[in-house]
1. If volume of the Cα convex hull per residue in Å³, for residues 11-90 alone computes to 128, which of 1, 2 did it come from?
2. Looking at distance in nm of label points 7 Å out along Cα→Cβ at positions 35 and 75, point out which structure of 1, 2 has the largest value.
3. With Rg/Rh (Cα atoms, Kirkwood Rh) computed per structure, which member of 1, 2 shows the largest figure?
4. Out of 1, 2, which structure matches 1.4 when distance in nm of label points 7 Å out along Cα→Cβ at positions 43 and 99 is calculated?
5. Tell me which structure, out of 1, 2, gives -9500 once helix-only ellipticity at 222 nm (-39500 (n - 2.57) for each DSSP H run of 4 or more, over all residues; to 500) is calculated.
Structure 1
Amino acid sequence: MGIGDVLPKEYGYVVIVVVLYCVLNFWMAIQVGGARKRYKIPYPTLYATESENKDAKLFNCVQRGHQNSLEMMPMYFLLMILGGMKHPCISTALGLLYNVSRFFYFKGYSTGDPINRLTIGKYGFLAMLGLAVCTISFAITLLRS
């Protein structure tokens with residue numbers, strides 16, 4: 001019995017989209033490192049304070065854009081991996097929407113005005129909702145079998 005007997009062949013797309021998110025996350029980490037240099041925020045400082053650095057808000061917005069993406073990553077991965085087992089093509093499309101929206105969420109947040117994160121970034125919440133529906137559908141299928 002091979003892996004193709006358990007998972008649909010389209011599940012490979014789900015895996016690729018998850019790896020693309022890892023690449024995006026790595027890129028965001030590089031952006032935070034660049035912001036550390038640009039705004040002179042030394043390690044291990046997680047967030048800058050305005051009393052110590054006039055550019056604290058700008059740095060903190062870059063940092064929060066990445067940190068929020070890290071906070072959402074476990075839920076996103078879980079929903080992608082499980083929902084994709086029954087609905088690989090739908091999960092792939094929703095995952096791509098999530099990845100693209102996360103890029104714009106980060107770029108918007110990095111402007112220094114947190115409201116900008118929601119311009120296109122808000123569609124990530126829709127993608128997560130869709131992935132949750134796919135995962136619930138998978139759970140119901142398991143329970144009925």
Structure 2
Amino acid sequence: MLRMAACLGLAADIIEPAGFPVSDRHFRRAGMDYVDHVAIRRHVSWAAFEAARKLEGARLVLATTGAELAYTDFAFAPGDIVLLGRESAGVPAEVHAAADARITVPMRPGLRSLNVAVAAAMIVGEALRQTGGFGLSA
């Protein structure tokens with residue numbers, strides 16, 4: 001997802017604790033040479049993220065298999081923050097409650113979820129299409 005953010009000129013927020021090492025050193029060791037091309041904002045906790053988001057006045061759009069609204073039917077706005085949880089567990093109830101909107105990627109019945117990076121790419125692509133964000137310059 002960091003590679004996608006770098007290539008599309010998007011910032012990435014990482015809310016700790018994450019299920020993976022989040023230091024630049026770990027990203028570089030993993031071959032993530034895109035880390036120098038993406039603005040990563042690290043938050044030490046959910047509360048710290050929420051405080052920063054509210055200060056910015058950004059709308060929180062949660063991607064969840066528990067939503068009924070398809071991401072293609074949602075009206076994205078510039079400044080929206082799209083949040084995706086863990087593939088295995090999603091997000092805690094506190095995060096669901098804080099979301100301004102909940103969207104889903106429609107899937108065939110009986111299947112749990114897409115890979116989180118694939119879902120992110122689909123949703124971010126639609127958000128950029130709607131908001132005219134694909135006209136990025138270097």
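Values in this text are rule-based calculations from the coordinates and carry no lab data. This structure is a prediction, so every number in the text was calculated from the model and none was measured. Cβ atoms are built from the backbone, for glycine too; each structure is taken alone.
1. 2
2. When distance in nm of label points 7 Å out along Cα→Cβ at positions 35 and 75 is calculated for 1, 2, structure 2 comes out on top.
3. 1
4. Value 1.4 for distance in nm of label points 7 Å out along Cα→Cβ at positions 43 and 99 corresponds to 2 out of 1, 2.
5. Here the read-out was taken from 2.
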